[in-house]
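Pasting the structures in now, so scroll down.
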Structure I
Amino acid sequence: MKNRDNWKPTKFVYRKGGLAASRDPEEVSISSRLVTDTTAGNYDHYLGKYAYGKLLDLGCGKVPLFAAYRDHIDDNICVDWENTLHDNEFLDYHCDLTRDLPFENGEFNTVILSDVLEHIPEPQSLINEISRVLSPDGVLIMNVPFFYCIHEQPHDYYRYTEYALRRFIEQSKLEVEILASAGGTPEVLADIIAKNILHIPLIGVSLAEFTQWITALILRTGMGKKVSSMTAGIFPLGYFLVAKKTSS
């Protein structure tokens, strides 16, 4: 990663011993804190278990996950496209992610693809390229939204079910290690409500903050956890996936 010494936390920060959404509204919209907290929790849990070696961070923007994986890897290469909304000084390569990646076969042990696949018009082609550049026993760690608003227009093309994600992985000759719904009905409703009330004059910001705060509080209870878990299969906020390239 270029200019490593200049890197600072942006979208994700460590709060109360865990990775979470930044509370800076310039980095994370007030209405997106709950969904970003959910995503952060998954990466905090799984990067320590799976990330290793030489890591490729695809569509990385400001490299928000660097603090979560830097102690688990040997090196990281940061890639984003030239028309990204998050241009920065840390990129090693500007790449069109709809084309072949400029890397050797088996060059990387870990690939991160965070909130990127929905912006790729031919997703199977990118997953195939990721498989190609992964070493034997290398891992892909990624997340995608499902019940989520259109964003980064006009480059927002798809929402994927778990069945589509599994098919992409199988078609690329990787194997699914983890495929989990991230959030259920409580998280989906809180996200939709917060985003729709945020811009109400005078009270919108406070209402959006309260909606997500009270939902997070409910999700800490046994009943809240149960409702989220029971509904995650049919009303997922998003998905988190870890796939592995087998030695064969």
Structure II
Amino acid sequence: MHRLASKETVMISVDVRNLTFSYRPETTVLRDISFTVSAGEVFVIAGLSGSGKTTLCQILSGVIPHAVKGHLNGQVRIMDIEPSAAGLPQTALKAGMVFQDVDSQLICTTVEDELAFGLENLCRPAEDIRRRVEELLDEFGLSALRLTNPADLSGGQKKLLTIAAVLTSDPPVLILDEPMSGLDDDGRQLIRTTIETLRDKGRSVIIVEHDLKYVTFADKWLLLENGAVVACGTPSELLERDDFLTELGVWE
């Protein structure tokens, strides 16, 4: 008698089905988008400027429709919530977003204050805040910089700090808008190592990127053109169509 092999259950952290969005009724920005992201997966959304990738991430993070209005149809779930119904504060506890311009997210005068700021706004107990700040300083290698003004950090260190600050409330999904932008090779390697570590710990990481050469380590690529999905698969699968990627403008 043969024993059937048990199938490992894969947890879906992000589920998008038939998503369509427009800022104005006459202009559709996203057209019938569907995909899933599993726990512990690095998922890249790629396309040229105007393809809809940043709009898609703003929907996932709840910025749309709560801060930016528009016409949204379809289903979006982050873990056990729908961002459009849950509101920004609750969505941020499930999906934290780091914007391309990290300077706009850094507001305190020291690294440790930056890490404490979000938890203070959540009215967490002081002891819990101190413990979590120490954990993140150690985890992200920022302990020696704890009293440094974020304005004095390198580009890679600023992005690292912003990622750590977003993770203070431990959201299971992290959204990064062009995290490699404006960095030198050392900075990009620093961010890549951080992302891979987060994946190893079971966190879902969604990356918006325009140049796929920076994210060959990802598990899956989703390619957008004019607001529609034109391809989705593993890097190895899609690199077999490198002429298509070059024509699309995401592989230089």
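Tell me which structure, out of I, II, gives 53, 39, 37 once Cα extents along the principal axes in Å is calculated.
Going through each structure in turn, the value belongs to I.
Which one of I, II has mean count of other Cβ atoms within 10 Å over residues 149-156, as calculated from the coordinates, equal to 11.2?
It must be structure I, since only it matches.
Of the structures I, II, report the one carrying the highest value of relative contact order in percent (Cα under 8 Å, 6 or more apart).
II
Among I, II, considering only distance in nm of label points 7 Å out along Cα→Cβ at positions 53 and 189, which has the greatest calculated value?
By distance in nm of label points 7 Å out along Cα→Cβ at positions 53 and 189, the leading structure of I, II is I.
Laboratory data are not the source of any read-out in this text; all were calculated from the coordinates shown. This structure is a prediction, so every number in the text was calculated from the model and none was measured. Cβ atoms are built from the backbone, for glycine too; each structure is taken alone.
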